[in-house]
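Rule-based calculations on the coordinates, nothing more; no lab input. As the structure is a computational prediction, the values presented were derived from the model and not from experiment. Cβ atoms are built from the backbone, for glycine too; each structure is taken alone.
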Structure 1
Amino acid sequence: MNVSTEFFKFIFISFLLSCLITTFSLSSVVFIGDVVEYAKKLSNYSDYNVRLLIQLGFLNLPKMLMEILPFAFLFGGMLWTIKVNKNRELLIMRTSGLSLLKISIPIFLSSFIVGIFFVFIFSPLISATQKKIQKIELEKLGKPINSLLVSNAGFWLKQGHENGSEIIYAKRLDTKSMTLEDVIVFRFNKQNEIKEKIQSSSAQLSNDFWLLNNVSFINTFGEVENINYFKINTTVTSSQIREGFSSPETVSLWSLYSFIKMFEKAGFSANKHRLHLYKLIFFPFLLSGMAILGISFNVNATIKKPLNLSLFYMTIIGFTIFYFTKLISALALSGKIGLALSAFLPSLIPIFFALLFIIHSDER
């Protein structure tokens with residue numbers, strides 16, 4: 001027997017409502033934790049207040065929401081089974097001829113749709129909010145912010161500090177010696193007004209500065225001054241350049257693939273960004289797997305299990321999947337396993353065990 005339209009709508013909507021409750025609950029806890037964490041980080045700065053903490057907490061919420069959503073759906077699935085068992089609605093569906101496997105189909109589809117929505121809508125939103133957080137940290141706290149852009153025309157490096165910022169352009173970059181060639185530097189003040197333009201034949205990265213050779217200074221009046229050497233202070237490191245400054249979360253989904261291809265073509269490592277892209281691709285499957293894994297506990301109305309015991313098992317499984325994901329991500333970035341495989345396994349394992357539990361319950 002197939003799932004009727006009425007049953008499908010009921011399961012679809014009631015499950016999403018349960019997930020909405022768990023998502024809101026976990027998001028509230030995460031938001032409060034973020035505010036407390038920001039309060040600790042900013043305690044040494046005088047230029048901050050409660051409004052700034054709340055703003056930073058809300059800006060970081062989309063990123064945290066993507067991380068907690070699979071676990072919200074895991075507990076949402078469990079909450080749904082508790083409700084339908086308590087109201088005998090699951091028993092009605094079972095006596096109508098629906099198997100537990102068919103009942104799980106609307107839940108899988110609803111989770112998959114939500115996953116697609118979050119990938120295409122929330123991923124670009126996360127990119128925007130993370131950039132906004134960096135901007136606030138630069139403006140309010142004077143925290144240096146660095147970014148690197150690779151294009152067909154060359155390399156663009158931006159480094160910020162409390163006195164202003166510099167945009168460094170180079171036609172070529174030797175990643176072994178960390179030397180820029182055919183360099184142009186634009187220096188800006190705090191108001192983002194250009195102070196001067198610097199041209200140099202090369203610039204080599206040292207511990208905490210760029211050493212420019214054959215330097216020409218051009219001020220806003222067009223006057224030129226030539227010197228042999230000049231140092232520009234920097235917080236940039238060679239490892240940052242090799243890996244790319246932009247964290248995967250700050251790159252929009254729509255430009256992530258082109259960023260990866262361009263970065264790898266230039267000889268840099270884009271493993272973090274490629275792994276992030278694979279995780280976004282498999283995110284709807286992960287969400288669906290966690291959802292049906294959640295309903296696999298207490299899904300059989302004829303079997304009574306202590307609620308506290310089921311909740312304990314669910315918590316253990318959630319933490320196990322979380323740390324397993326972190327472990328295989330670290331292994332993937334170190335080159336031990338493939339990036340695509342490390343992104344796919346966290347989605348496959350919940351689906352496998354959920355189907356195993358549901359089929360076992362169906363046979364009882």
Structure 2
Amino acid sequence: MPFIKNFVISTHRTVYATLAILAFLLSISAPLSAQTVVSQQVLATDLANPWSIALLPNNEFLVTERPGHIAKVSADGSVIRLSGLPNVVAERQGGVLGVTLDPDFANNQKIYVCLVGADSKGNTGSEVYQATLKASSLNNVTQIFAAQPKIKSGFHFGCRLAFADDGALFITLGDRYSGMEKTQSLDNHYGKVIRVLPDGSPHPQNSFLDSAVPEVYSIGHRNVQGIALHPTLNVMWAHEHGPKGGDELNVLKPGANYGWPTITYGINYNGDIISDKTAAPGLEQPLTYWVPSIAPSGMAFYKGDLLVGSLKFRHLRYLTLQDDQVVRQTELLTDLDARIRDVAVGTDNTIYVVTDEPKGRLIALRLQP
């Protein structure tokens with residue numbers, strides 16, 4: 001039976017080994033069967049550092065390529081790059097990032113894409129555009145949201161997109177690294193999750209409508225690069241990158257504060273302590289967290305469980321859920337030896353992943369029934 005290689009939950013320093021042994025003992029006693037891949041097929045290759053997948057009708061796909069394109073992949077694996085994107089800053093972690101379809105895509109052919117743009121001074125930030133998809137182009141491209149303020153930083157853009165059942169668009173944002181201390185303030189978009197209407201206006205039920213950033217849904221995040229709507233609870237789940245350790249999986253709540261950097265299960269990259277607190281009154285606790293970091297990427301629900309890509313450990317992680325708690329974690333696709341950047345699930349439960357490589361792959365796989 002496959003076991004995850006690095007599943008250790010700890011506070012900061014002294015209890016790593018003890019909790020690792022405990023986690024191992026709990027995993028072998030759990031009466032749950034591990035998932036296994038029964039088939040996998042490469043659908044497309046030579047995708048330039050693909051970042052996000054959107055499933056189109058007729059077995060076609062939209063795949064963002066971080067260096068500056070959206071690729072349309074046909075059922076036969078052929079690839080065309082869509083024209084019409086605005087100017088993109090593809091430096092460090094920036095570029096063309098999240099993409100999603102309008103809930104009424106079948107009728108209006110609208111898509112939404114999050115990318116990194118710059119102002120006249122070269123300051124950068126996440127921007128979200130609405131566009132109409134044609135055969136090989138994007139038409140009526142309109143900016144509906146821009147994270148503020150733009151700064152000179154190439155890190156922590158966030159930029160995942162997801163629609164809720166009420167038609168609200170969620171946009172995840174990072175703290176831009178240098179904006180860490182500003183995630184708790186309501187005068188900027190650093191380290192926030194955004195909820196807007198499809199035209200970009202603030203959702204009327206947001207908790208901070210009287211602030212300078214009425215689009216904000218929740219605060220205190222570090223770098224949110226995965227978000228998905230729970231299939232039965234109708235709430236958004238999201239994960240975020242911690243520093244060195246402390247990646248988190250959270251259930252998003254309106255107006256909630258997720259604590260960064262006041263509380264964290266991670267430490268600084270140089271070993272310094274960011275905070276000596278892992279919990280504090282009024283601050284949300286994660287559903288689960290990872291020490292060491294797995295560097296989570298895209299995520300999707302699958303038959304009531306959860307799939308999360310791991311960039312650091314180069315696998316697809318299967319999180320078995322019971323009563324909305326994580327009870328087991330299993331590593332899949334370790335044979336690919338590739339960074340899994342995004343994952344999506346089709347209506348027939350086929351799973352699709354993209355690998356973050358200069359010649360990235362779009363792969364379809366099936367798990368045991």
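General remarks:
- Ranking 1, 2 by distance in nm of label points 7 Å out along Cα→Cβ at positions 100 and 220, the structure that comes out highest: 1
- Each of 1, 2 could give mean count of other Cβ atoms within 10 Å over residues 92-99, but the derived value 22.6 comes from 2.
- Read-out semi-axes √(5λ) of the Cα gyration tensor in Å, computed value 52, 22, 16, structure in 1, 2: 1
- Which of 1, 2 yields 7.3 [distance in nm of label points 7 Å out along Cα→Cβ at positions 108 and 228, calculated]: 1
- Structure responsible for -1500, with helix-only ellipticity at 222 nm (-39500 (n - 2.57) for each DSSP H run of 4 or more, over all residues; to 500) calculated and labels 1, 2 on offer: 2
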